[in-house]
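Coordinate-derived values only; no laboratory data. Here the structure is a predicted model, which is why all the values come from computation and not from measurement. Cβ atoms are built from the backbone, for glycine too; each structure is taken alone.
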Structure 1
Amino acid sequence: MKFREKILKSGTRILLGRTAENNDELMKKFKGERNIIMHTVSPGSPFCVIDNLKPLQKDINLSGAYCARYSQDWRDNKGDVKMSIFTGRDIGKEKGMKVGMWKVKKTKTKTIKKEEIERLK
């Protein structure tokens, strides 16, 4: 299955998983890389990878909005969504972990405002 792909106005490409299996494929592809990856703090969202090693801050924000838009948190609450931000160097998969689940060593948190997500429609 192909990843969701979005090209931002800046030309930066973002990739988003569609299912737990697809998220695993995406994380395996970027494990060990310096790309910025995002996921909601709450479970149930795609992993979102920014396919640019030096993205603009506005691209990081917009990528977070896309990731939030496809999340269960947004579907269920229609409010601000907290995102975890990390890189492919910070992820790992331990034996026995469920499909779509990854361990993250270092993460930053960012809140994506409801208005930013609604602008994507």
Structure 2
Amino acid sequence: MSVNGVASVDVSLDKGLATVKLKPGNSVKLKQLQDAITKNGFTMKQSRLTAAGTVIQANGAAKFQISVSNEVLSLVPESVGVSAPSTNTGVAVIVEGTIPEIAKGKSPEAIRYRSLTEEKQK
């Protein structure tokens, strides 16, 4: 099963690891990746993610809306020393963190972020 927007996939059976790189501006949803991985006989484990998006407010909490795919994830700091997301909605950011392992058929609900960097305005 191929997923539109995937630039490359590197699989190491020895390490039990797959690296998926997406094309800039792609609209791939995390669930699409999980479905493709499952269909090929593998399980999507905890995953590292670097994504561009926007800080938004939803249900009184800061959330991360991924650019183009518009998926919304709760922002959970990876550790105590990680800075909190801006309370200004609409701030464009690059988020680096991990998506916890999720049950088959489910969509991720949160990203445990280790860094959240405001994008420079062009």
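To test your reading of the models, identify which of 1, 2 gives -2500 for helix-only ellipticity at 222 nm (-39500 (n - 2.57) for each DSSP H run of 4 or more, over all residues; to 500) when calculated. So the calculation was done on 2. Could you figure out which one of 1, 2 the value 8.4 for mean projected area of the Cα convex hull in nm² was computed from? Considering all the candidates, the number was obtained from 2. A value of 18.2 was computed for mean count of other Cβ atoms within 10 Å over residues 14-21; which of 1, 2 is the source structure? Answer by label: 1.
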